[in-house]
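Computed from the coordinates by the stated procedures, all read-outs in this text should not be read as laboratory data. Since we're looking at a predicted model, the values are computed, not measured. Cβ atoms are built from the backbone, for glycine too; each structure is taken alone.
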Structure 1
Amino acid sequence: MANEFVNISYSSFFDRPAVEKAVGKANKQNLSKAGAFVRTAARDLVRKRKRISRPGEPPSSHEGSLRRLILFAFNGKESVVVGPKLFKNQNPTGPSLLEFGGRLGKKVYEPRPFMGPALEREADKFPDLWNNSVK
């Protein structure tokens, strides 16, 4: 009797669909928190002021609209998107020109990054979001 092999399937150990559901829920919650952290940091970096920011500084938001338009959204199962929402008729290169610089027509724009620095500022918090998050 001591040498008998007992055939136990993996389903006897855990409920795979329940585990996948719990992991998916934790990912959504934690990615959403990460997106909120980055959005808040980006909004903090974009200061409402009258002067034009210097190249290399985050951009100024003269009316405050850039700050209000920085949003985040959970995108599927494994990602979150954070960044400024475009106006209906806005050229999509506007936020890109602020972040990375570049040329539009004959005018050259120096970068005034705000999203990259916001992500760098908050990245250290991300691993701790997943600690003990699957229940």
Structure 2
Amino acid sequence: MMYLILFLVQFMHNSTSPNWLTDFNQAKLEAKAQHKYILLSFSGSDWCVPCIKMKRDYFSSQQFINYSEKNLILVNADFPRKKKNKLPDTIKTQNEILADQYNKNAIFPMTILLNDKAEIIKTWEGLPKVSAEKFLQELSLTK
């Protein structure tokens, strides 16, 4: 019975939270191996209200989770400001390099769809002005 409960808890967690990577090199390897696209999200998780809304309203929807599991490798380049949310130096440095390459104007949130060679397919600046369902349609049509 205990194993069943643990399985259900794990299943419920997986179905309500997509798997976001923090290592861009790992994401590129997985994208190539699995023939998937990379969705790179620039966020300020503890200070950027539109970023928080993006995560809550778009990236946490069950439709997005289902779609991303089949088609995407997700990468979050986070730039928290609060000391308690400080990232390890290696991740912080990697996120700064990603920002220099893909988000020179420091727009938050910024969402970028990349192919497995890390080439830009489409960019969304700021919080989308469309519903989560429409955003997902835009995402799936751009490939």
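Here are the numbers for the structure shown:
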| quantity | calculated |
| --- | --- |
| Given 1.7 for distance in nm of label points 7 Å out along Cα→Cβ at positions 22 and 102, calculated: source structure among 1, 2 | 2 |
| Source structure (of 1, 2) for relative contact order in percent (Cα under 8 Å, 6 or more apart), computed value 30 | 2 |
| Value 1.07, calculated as Cα Rg over 2.2 N^0.38 Å, assigned to which of 1, 2 | 2 |
| Per distance in nm of label points 7 Å out along Cα→Cβ at positions 78 and 126, the highest-valued of structures 1, 2 | 2 |
| Test item: mean count of other Cβ atoms within 10 Å over residues 54-61 calculated as 15.1, pick one of 1, 2 | 1 |
| For P(r) over Cα pairs in 10 Å bins from 0, in percent, for residues 46-109 alone computed as 18, 43, 36, 3, the structure of 1, 2 it came from | 2 |
| Identity of the structure behind 18.4 (criterion: mean count of other Cβ atoms within 10 Å over residues 30-37, calculated), options 1, 2 | 1 |
